[in-house]
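Down below are the structures I want you to see.
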Structure 1
Amino acid sequence: MIQIIFNKKQHQAEAYDDDKKIGECCFIESEETWNIVHTGVSKEYQGQGIARKLVENVIENAKKYHKNIVAECSYAKRIIGK
């Protein structure tokens, strides 16, 4: 089962299949903003909606920590725009 974990210390949301890391959504933190700079999922897990869940997890946590969210990552930009 795929599990999404938010790792604030490492500035990313991480996807795991059991103990195997299969994806991440990384952000750069400034005072008021989190900038998503990379979203990636292992090739064999693509097409399952994992990248979307990773981006949504970062957005959810940005709200929790009262941060604005922007994205340099083209995939995250599309998700934020919807």
Structure 2
Amino acid sequence: MLLLATYPSSHAALRAEQQLKATGLSVELIPVPRSVRSTCGFCLLVEVQDEGISLRKSGAEGLWRVLEPPPGQHRRSYEPHR
């Protein structure tokens, strides 16, 4: 499952990126999409197997499930993840 994790600060996002990469997860630091609200301008795009447990432990303030666009569209959409 592909999740987007938001953080309270850029420092927290960068620290979480390092921690998650050290555990072997595939992590990408990206700007926060316009449709997602966050106090920080960066977020992490992470492929997870454990429903986001390690992301919550990394200090994420919000988790969003990434929805791939339908055929013919190019923008992903996001929905809150429990």
Structure 3
Amino acid sequence: MCRNITTLRGLEPVATTEEIEAAARQYVRKVSGVQKPTAATETAFEHAVAEIAHITAHLLEALPPRKSPPPTLPPLRRIKIARPA
């Protein structure tokens, strides 16, 4: 559905709260069509992000471990990786 949402299950160390919220935010942007919340959409948008992040955290806790790591790193982890010069 949304190519920008990366797989969080199986990350080592486990997905952070920030990574879960970023995925929830991207999902809500995609399904709502709201890229930047306005005064009229902000409350509903942020409520949806919080709910989806909460449910996602529970889902990740409930699933069994993956047999192999996910194929790509979430964007928040990519910026922390030192690239050789």
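Read-outs throughout are calculated quantities, based only on the coordinates presented, and are distinct from any laboratory measurement. In this text the structure is predicted, and so the values were computed from the model without any measurement. Cβ atoms are built from the backbone, for glycine too; each structure is taken alone.
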Per relative contact order in percent (Cα under 8 Å, 6 or more apart), the highest-valued of structures 1, 2, 3: 3
Origin of the value -6000, where helix-only ellipticity at 222 nm (-39500 (n - 2.57) for each DSSP H run of 4 or more, over all residues; to 500) was derived from one of 1, 2, 3: 2
Structure from which 2.9 was derived, distance in nm of label points 7 Å out along Cα→Cβ at positions 32 and 56, options 1, 2, 3: 1
